[in-house]
1. Consider the structures 1, 2: one of them gives 35, 16, 8 for semi-axes √(5λ) of the Cα gyration tensor in Å, for residues 70-181 alone as calculated from the coordinates. Say which.
2. If helix-only ellipticity at 222 nm (-39500 (n - 2.57) for each DSSP H run of 4 or more, over all residues; to 500) is computed to be -23500, which of 1, 2 is the source?
3. Quick check on the output: 1.02 is Rg/Rh (Cα atoms, Kirkwood Rh), derived from one of 1, 2. Which one produced it?
4. Taking FRET efficiency 1/(1 + (r/R0)^6) of positions 46 and 126 (r between Cβ atoms, R0 = 35 Å, to 0.05) from the coordinates of each of 1, 2, which one would give 0.95?
5. Check the numbers for distance in nm of label points 7 Å out along Cα→Cβ at positions 174 and 222 across 1, 2 and tell me which is largest.
Structure 1
């Protein structure tokens, strides 16, 4: 039995979330983004501003929702051991769903790559596709991701040992490296010799690398939040679920990128 700070006795270790506007606000923002993307892709909307507005609404709701969660976990004491265990289990299931999504995209890529049809010129990459060299920006991005795995592991060990300054340095360096990865991915897309509409190669290539890039943008946001929370003394060496999930997410995306680099950039070219 725990004494809750809100002034009543709580007979269980779980967190009963109070009324919040952010779940429904986020849901409508995501629906608006999906509709805007679909209608723009089919030519019903000629402006990009509905998509931009939807993204801004999502970021707004994320910011205030995360603020509430941080307050509940750090200042109100609502995240007990049972709650933290549930968060970790839920995040592991989320990671599993992400792995399955990428597995389906690899399946789509390899389906055509291993048995190219007459329409593809009986070869892979298809005739007329100027592939991206695996020894240029993709190799640099691979080195950057491997380096980020080192710095975030350094931050993790420093956090466990209670060394705040080294933890802050580790998360800061990791955030910079992941942001560089996203920037170089943008440069790669800018100078690519093919587009999303260039047959099955273009669609599968940009689906795999683009989805991974979207996750890297999400990871950058998560690392910025973790860096701020370390700076704000929110984490301790025994209570840092947000940092643990972010570190796990980075390592999973690192491994997925290695598969992308080997299969799509190196073998696929």
Structure 2
């Protein structure tokens, strides 16, 4: 048995998998022989995306609709994966939301609402934690994937906003900072059972959110990246997810994937 882990015949859960970074990761893992379950909101295009991935890769991909903030929803997804595949090896958490609100808008005399702040944290941090907590008992039932007795891998999505938050990103930066901060304690918590935890902090990527901006704005943002001077491709995020899943020595770390960008105020 090798130290390097093969994705072939593993089972992977990708949250936020109906679009953007999650979709690219689901497609890449299916292409490499992993049986993939996409978790996204019932209102998403998850059913069509799963069918498209199956057709494109000739791999296995199913859609499991759920809200990551719901314990019962996520538990049902894990039960479905257990019934269909009998195992779960990789969890890639890409589900999240973002808002643009200043702490105080002095012109309008408005403060950032606590309700909105809490909603961002609940979705991004609580949702990530909820999926991990519900998935780990099933991962714990696995047979070792390599000679180190690794049973599985958790990959979370933070952001460079965790370190270089911009105006209007107080809630988003707080949530992504929390995801980065909980990487090491989760890795330590799960180490006794050979389950790893790694977080990726992407920079400016060509996701549906950025693509909704005018072309001129996208081009301006791309010039901020030292090299390569462009927006990141979701396929590059997916490739790093593959490397993390395959390399057992990657654990407890937050990896910036950002072309060396450092956002100034």
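1. Going through each structure in turn, the value belongs to 2.
2. On the way: 1: -23500; 2: -12000.
Among 1, 2, the structure yielding -23500 for helix-only ellipticity at 222 nm (-39500 (n - 2.57) for each DSSP H run of 4 or more, over all residues; to 500) is 1.
3. On the way: 1: 1.02; 2: 0.97.
Going through each structure in turn, the value belongs to 1.
4. Details: 1: 0.70; 2: 0.95.
Going label by label, the one that fits is 2.
5. Details: 1: 1.0; 2: 3.5.
Top value of distance in nm of label points 7 Å out along Cα→Cβ at positions 174 and 222 goes to structure 2.
Where a number appears in this text, it was derived from the coordinates with a stated rule and is not lab data. All values reported here derive from a predicted model rather than from experimental measurement. Cβ atoms are built from the backbone, for glycine too; each structure is taken alone.
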